[in-house]
Structure 1
Amino acid sequence: MPLQELLDIRPGVTAVLGGGGKTTLLRTLGEELAQRGRVLLCTTTKIYPFPDLPCARTAEELDDLARRHRLLCTGTEVPGTGKLTVPTYPMAALAARFDYVLVEADGSAQRPMKAHAPHEPVIPAEANQRILVVGASGFGRPILRAAHRPERYAALAKASVEDAVTPERAAAVLRSEGLHDRIYVNQVETRQAREDAGELAKRLACPVLAGSLREGRYAVC
């Protein structure tokens, strides 16, 4: 079954947040969804442009590219960084122009796990679903090295930053924050990772999908 169906991606705005794999998830879903309609990838924080996709940095470029491509990205250039930030058009206007708008709504400093500061994530009001990504490579590693904002992660997990991330602690953080509608556990490429993803799913009330974006394999937990 395609990833878009396993994650129940519906027309409109989908927000992706959490840890390792958000950008790759956007790119993978974008490719699938472009078979069904017109797809836009963007952010409410900062991302690098997708090097293999047409990218609109101004309203004029977006108008032009949207006429010629079924899959593209957009954002306003952040001077001196090579990154993009929020699009020129409001999110509601983008949702009206495209069948699917996939939004990276979070940053994780390339860590597989993430705890959120009060101002995070930046989820558009138009989002009809919030998918939180958990990187399985963080399981078994000390919170200090596995998580973005490790002190906050440890506090929510009722642990020390030197303690290892376990499915129990990860679930405690996710339940405490309550920012998601469903979970996607990425980097599930070993038996241990599959077991960790299964243990995490047992402790959550939401749908949980586990898989590997790199290998293109997915399974419902």
Structure 2
Amino acid sequence: MAIRVLLVDDQPLLRTGFRMILEAEQDLAVVGEAGDGQQALDQVRVLQPDVVLMDIRMPRMDGVEATRRITGPGRDGPAKVLVLTTFDLDEYVVEALRAGASGFLLKDAPAQELVQAIRVVAAGEAMLAPSVTRRLLDKYAGRLPSGDEPVPQAIGTLTEREVEVLKLVARGLSNAEIAAELFVSETTVKTHVGHVLTKLGLRDRVQAAVYAYESGVVRPGAQ
């Protein structure tokens, strides 16, 4: 079954280019287009796409607010959002990740990278290296809580080892690196990561990294 993709960008020429790239793949189907965030919401309700390829800066409603409404409580479907941006250290990307995006991709990325990113996000994974997430969060630390706020109660549901794994995920370590750090197997790490996501109600590793910063478990700039 083909992955259903909705293209959201205020530049028709870019949408046409993305459509040509994606429709050349047998497992991808472009089911619609939108020129702003409000149109995107309307299209998501009607078309029920699997992945929304979302621009950030658009008229009427930007990609951050549209992402929040698509992925947040009471959402109209299971659509996942892959954000498109011009700059890799973009403050709006931080807001989009906090709003629920599963990752981001540069607009000038190679065609095959775009295709693979959509497949990864559709499969429920995060299309963004946690190390890049960390760079973003450190850079825009002023937008995050100061760290003096009380730690959320949900953290109390995690075991000591799960908290440790959460910190390492936020530091940008891969499963293999976490396994080496903790002297356990990768399978064990995957299990711990799965438990962390389930207990905290998070969608993926990117959301876990953001949560770790917002909750004060990891402080911006900390090693």
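Read-outs: derived from the displayed coordinates by stated rules, not from any lab. This one's a predicted model, so the numbers in the text were calculated from it and none came from an experiment. Cβ atoms are built from the backbone, for glycine too; each structure is taken alone.
The table for this structure:
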read-out: Relative contact order in percent (Cα under 8 Å, 6 or more apart) - structure with the largest value, from 1, 2; value: 1
read-out: Structure from which -14000 was derived, helix-only ellipticity at 222 nm (-39500 (n - 2.57) for each DSSP H run of 4 or more, over all residues; to 500), options 1, 2; value: 2
read-out: Distance in nm of label points 7 Å out along Cα→Cβ at positions 34 and 202 derived as 4.1 - corresponding label from 1, 2; value: 1
